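No value in this document is a laboratory result; all are computed from the given coordinates. Just so we're clear, the structure is a prediction, and the values are computed from it rather than from any experiment. Cβ atoms are built from the backbone, for glycine too; each structure is taken alone.
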Structure P
Amino acid sequence: MWDYTKVTKAALVSGAAEGGTELNAFDNALLAAGIGDVNLIKVSSILPPHVELRDAVPELPKGAFVPVVYAERSSTVPGETIAVAIGTGRARDGFGVVMEAAGRSRAEAEAEVRAKIEEAFRVRSLELAEVRVVAAEHRVERCGCVVAACVFF
């Protein structure tokens, strides 16, 4: 059986989708991000030093319980643009934080995530060595959702 307590890797993913309801739009956005068939266990925003950041999430067992930090935003206002971003900041020793934000555009959400990462490092008196950010933006047709996540595996 897959053991989520032995997490050694993480990846940043994002997705956007429409759905018949806000919950269906959220589910569809998770599918678009590649994490729609697992159970998400929301965790706080710390990136352990031993966790390696990867470019993609491997195929995980369907129904697996997966630790994740995520941001989501949904809307039923046709024509509205919605966006979310998630990012990681790391010190040279590998310790890091994960921050998320929602906004009206990809650029706005990304800028907010970067500012949050910088503040988290400033209050910890740490030097920021690396930042990675992904985002999703969507123009709502009827009922839309955007998701950005840091998935631990």
Structure Q
Amino acid sequence: MFRRRILRFVLNIFPPLFFNRIVLKKVSEDYTEFKVILRNSMLNMNFHKTIFGGTIFSAFDPYFPTMYYNIFHQKDRKLEIWLKSANIKYKRPATTDLHLTFTITPTDIIEAENALNKVGKFEKWHSVQAINTKGVVCAEAEMLVYLRDNKIKSKIGF
């Protein structure tokens, strides 16, 4: 519980997220679900009084690598993890707060463990929607998360 609170606090004061008004509201006990709110504010508003596309993209960026890192940290496994690629589709202008839910399933974790044990690396595409307060999807993103176990270098090839 204490570690989750610290993680939430640190991410919420991290300047690129803080000044874009991106708030991590909930971290599940096993780190498999994060709930994020992107608040509509003067700090992230464009000329049309909607949220900047770059701000919306920033709300998608850091969470899946953070989730995988903490899931495997609980298993005492230190990995290199980053967001390798991302695609975003803006569907509607964001005129209200946006809600995002990031989820990693038990199947995703098992697939990752199996791939890491066999070849030392794992890649997985995840999808998330940014939904406004009226329930309308304003943006969708697909993110490719990359995990690598440096202790299995011989199987990776470097």
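Just a few scattered comments:
- Among P, Q, structure where distance in nm of label points 7 Å out along Cα→Cβ at positions 78 and 134 as derived comes to 5.0: Q
- Origin of the value -6500, where helix-only ellipticity at 222 nm (-39500 (n - 2.57) for each DSSP H run of 4 or more, over all residues; to 500) was derived from one of P, Q: P
- Structure with the greatest value (metric volume of the Cα convex hull per residue in Å³, set P, Q): Q
- Structure from which 35 was derived, relative contact order in percent (Cα under 8 Å, 6 or more apart), options P, Q: P
- Once distance in nm of label points 7 Å out along Cα→Cβ at positions 22 and 38 is computed for every structure in P, Q, the highest value turns out to be that of P.
- Computing P(r) over Cα pairs in 10 Å bins from 0, in percent, for residues 30-109 alone across structures P, Q gives 16, 42, 27, 13, 2 for structure Q.
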